[in-house]
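Novice: Got some structures for you, see below.
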Structure 1
Amino acid sequence: MDRSITQIIRHRFYMKNKQAFSKKKFLLYAIMIFLPLVVCSVAYMSYAAYQTIDFYQSIKTKERGWEGNVHVADAELGFSPVPNSYGTHLFPMGPDIPMRYDEDGFRVPVEKIEGSSKHPRPLVLALGCSVTYGDASYAKDTYPYLVGKSLKGTSKNAGVCSYGLSQMLLLAKKLLPIHKPDYLLVQYSPWLVSRAQDPFAPSSYGKVPTPFFYDIGDNFALNSPVFLAKVMELPIDRYRHGERGVMDALSFYWNVGLPLFFHDDFNMLKYYISRSIGILPNPTKRREDLVEYVYGEIYNEAKEHGAKLVIVVLGAAAKPVVVKDLSFPSDAILVHAHDALLNYLTSVNNIDYMRAYAHWRGSPRRLVDIHPNKFAHRIIARAIVSTIAQAEMETSN
């Protein structure tokens, strides 16, 4: 009997100590597991906060940029215009410029024009980047609009800021069967090729994945955007005009900065892993072959749908754009629009080029944007119209 009592006491003592040991062990394991997670989380949130500072400052100081929900992430194009949307081009000084996309996603003047479905022929469809879009200019001052007006017809401006050859080819295949233009204006600039070789579009903040070309033997294929951009769905405009303050900055960090950088960093990690193990292809490095391929494909699409391909050569500085080694379709109308800009200058250098063709404001004058101004767009439009007229005359003879 005494032995049984002794065993019971020992058993209870053992269980009590075992239970205490188990709790300590569990607590130790919990600390070992969750402490690194907490430390990493705090470190990452601090890193995201540091990244958010510049973003917040740029919003509050009204740097050159956009306002308005006019673009949306797109699984095919990377991002695309929002139909029937209004926005604003922001400038650090002087008046801002309003902009509008119509029901088809084309850039049009803010002033609505009645009876748009009855616009006359010839119909001009333009593809390109911010130069064709007319960044920092009014829609009525852009060369696609001026060309349509000069031809006593209609223009549809499908140029989009930060687009490259990949989006231009996709849009040509999409828009030509629908609109069947008489003339297809397609911008050629060296950076359009580079963008088609890059999985990400130029962006001030946030990653914006875009389609890119990769090699399949001697041919090319398009890879879809590696993930959907986040920056376009965030409430950035909510913070543009409010007063700065601690609570405002914390709200911006919680609603914009942290969601953006967490989304982008997580997806970029997946992207780098996919690239390293060969799931994602490497972008092509064959620039000249890519130019021949893309403009050849666009030419075939244009010809199939009854449009004349007009390739508009444009640069960004006083240096001429070299095209003699590029294989454009022989039947395409090639417009050396950048040469027309350079020929207008009395002295060809970057300073005079920017003085004549960039956007300047204030007194003393200050450079606010390097995209072509309305004077440059007029020269480009005249070069296009005169080259088309000459080509039509040669064809008729």
Structure 2
Amino acid sequence: MPPLTILSDTDVQAILHSLTPTDANSLATTLEDAFIQSSCHGDASYQPHRSVLTRPIAAENQGSTNSTSTGSSGSTATSIFMPATTPREMGVKIIGIAQPPSSQQQQQQQNVPKPGLKSILTLCTAMGQPTGVLNAAELTGFRTALGTMLLYRLRKETSKIVVFGAGKQAEWHIRLAVLFRGADIKHITIVNGNKDRAKSLVDKLSTQESWPKEITLDLFSPKTGDGGEAAGLEDLVVDADVLFFTTPSKIALFPARYLFTDRARQKTRYFGAIGSYTLEMGEIDPELITAIGQTDSSAPFAGQVWDGHIVVDSREACLHEAGEFVKSELSPEKWLDVGQVTERLRKGDESDMRKWLETGFVVYKSVGVGVMDISIGSALLGLAHERGVGTTVADF
């Protein structure tokens, strides 16, 4: 009977923040294997659908001064249940996302907790024997960013990176990009409307002893001009080689026309988009996504995109949750699962595809799927055992 290992947030961070490039590449291979098994070898049929529900939070759970109240506090909580299975294991991640009450309701309450995200991952053998319980807050940011890195690692040009967002996902996209391709990166810019939050992330990363001194890390806080657009944002986007989108925005972060100009089309880019996870959200202009799928000679990105394709973590999941992609006119037939792409690359018979991934205009979209948590969570348990991290219960 396998032991049960418990990894706190501190334990998970200790493991992830000490990863070497060799460790990271091994975890990337583990994630690739999970995607391939799911997309190409029948495992997708054994993955339960996630469940999402939103309900009011009772006042007593929000720290209300009226401890006897059983009414709503005005805040809401979204609960997400993400089950997954493999031939060897099964598990479920539970996520709680708290949304704040209205400004008026906040004024009427005291000690209202800040909005935020909490998450836990439980792992079992295929027969149901518990093997691990992990605080999944850091794990979620890491595994999502690692999915973006699978194809990003192939890019020929990654000198200038722009990151939209300043949260945990943004942090891990930056950390892993530097871990995998630090020698090829010159400049990273964080774009966020909350200047203090962006500065906090810049300071956190750039003051670490391990931060490469050759890489400039700075922030861009959009300031809306008379025309309703952020001055300087277009130049930032056009000059970028790589753009990571990590926000839950409900409006496009910049208009498609930024990349339709002759100047913009002189270079190609890699997009890693992971922020939107409902049909109401959308970081990328749907018009831009539609244009990516156009293959005639007069199309904006003719010759830059391989037969009008994009890459997704799961086409089925993205069809239900990737708002801006569903709203676009890009046919789902052009959405390639990253597992399908990776298996073709491993076989070595897709030279045109590889050239596109290395030097073309590539868009990777992820909404997150349970097999990502199961595969990386299990790998972290293995690293924890090797390094003597965590709490182990011998006979649970």
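Every number in this text was worked out from the coordinates using simple rules, so none of it is lab data. Remember, predicted model here, so these are calculated numbers, not experimental data. Cβ atoms are built from the backbone, for glycine too; each structure is taken alone.
Novice: To test your reading of the models, identify which of 1, 2 gives 21.8 for mean projected area of the Cα convex hull in nm² when calculated.
Specialist: Here the read-out was taken from 2.
Novice: Starting from the value 4.1: which structure in 1, 2 was distance in nm of label points 7 Å out along Cα→Cβ at positions 222 and 254 calculated from?
Specialist: Going through each structure in turn, the value belongs to 1.
Novice: Next up: Which structure, out of 1, 2, was relative contact order in percent (Cα under 8 Å, 6 or more apart) derived from, given a value of 20?
Specialist: Computed on structure 2.
Novice: Still on this model: Quick check on the output: -14500 is helix-only ellipticity at 222 nm (-39500 (n - 2.57) for each DSSP H run of 4 or more, over all residues; to 500), derived from one of 1, 2. Which one produced it?
Specialist: Corresponding structure: 1.
Novice: Thinking of 1, 2, which structure, once log10 I(q)/I(0) by the Debye sum over Cα atoms at q = 0.10, 0.14, 0.15 Å⁻¹, for residues 46-205 alone is computed, gives back -0.55, -0.94, -1.01?
Specialist: 2
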